[in-house]
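Participant: Pasting the structures here.
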Structure I
């Protein structure tokens, strides 16, 4: 899972996917204490508290948003994981060790990531009435 989370090195996220970490973490009306304050301030500028614009987005990897690299892991190590799930990788000694290892070994991570993607590609595909191709990946088709 830690290896596949590295896919967050590329792409963008809508602000609505993580603003609870900025403004109402765990219903506290405050910021996630595990989030680097400088990074949080930057995210708040891009994603204002009361914005109703559903199109606001930020890069998931602010350092190199269009390059597949280990900066995603390096950012996690300095508390700059965009999603709670990213930062949670440091809460277990085993996953934190993998984050550190991936951050130090770009070639090693790319090899593990490629192998994990191939393995995932072998998962049985659901067809017909047992599965669906979503029109919007965040919403089950109606």
Structure II
């Protein structure tokens, strides 16, 4: 699966599909758009990480970005009442789930949005990517 800016080592899937790398399975649910109590537009996804390896895995909400249809990668933002992913270590056999949100409005800017993770997978520069089309 291709997306704008995809590098050779990147692994991409459709939103909602699991990507397994180094015995760690990660899923990014399809992005949902909503308004915050402050009136801004955000897009959120639920991240689920299953550690089937024999080592702890570090996770952090700041390791996530969302690339908009223009190719700009946005950092996470406050998601209101959502249960945010936060950060920590996931033990072997463990699972963690939480939301990450980004500024964006697919109604105002339709196209391809890509949720990117470039943090915890074996400390490599290869990214995991989930493609969303609006």
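Participant: I, II: which one has helix-only ellipticity at 222 nm (-39500 (n - 2.57) for each DSSP H run of 4 or more, over all residues; to 500), as calculated, at -11000? Each step should come with its number before you reach the end.
Facilitator: Working: I: -11000; II: 0.
Attributed to the structure labelled I.
Participant: If mean count of other Cβ atoms within 10 Å over residues 4-11 is calculated from each of I, II, which structure is the one that comes out at 17.9?
Facilitator: On the way: I: 17.9; II: 12.2.
Attributed to the structure labelled I.
Participant: While we're here: By the measure Cα Rg over 2.2 N^0.38 Å, for residues 68-107 alone, tell me the structure among I, II with the highest figure. Before the final figure, lay out each step's value.
Facilitator: Working: I: 1.03; II: 1.51.
Top value of Cα Rg over 2.2 N^0.38 Å, for residues 68-107 alone, among I, II, belongs to structure II.
Participant: Taking 11, 35, 33, 19, 2 as the value of P(r) over Cα pairs in 10 Å bins from 0, in percent derived from one of the structures shown (I, II), identify that structure. Working shown, then result.
Facilitator: Details: I: 11, 35, 33, 19, 2; II: 13, 46, 32, 8, 0.
Here the read-out was taken from I.
Participant: If FRET efficiency 1/(1 + (r/R0)^6) of positions 36 and 52 (r between Cβ atoms, R0 = 35 Å, to 0.05) comes out at 0.50 when worked out from the coordinates, which of I, II was used?
Facilitator: Details: I: 0.85; II: 0.50.
Matching structure: II.
No value in this document is a laboratory result; all are computed from the given coordinates. Keep in mind it's a predicted model, so treat the numbers as computed, not measured. Cβ atoms are built from the backbone, for glycine too; each structure is taken alone.
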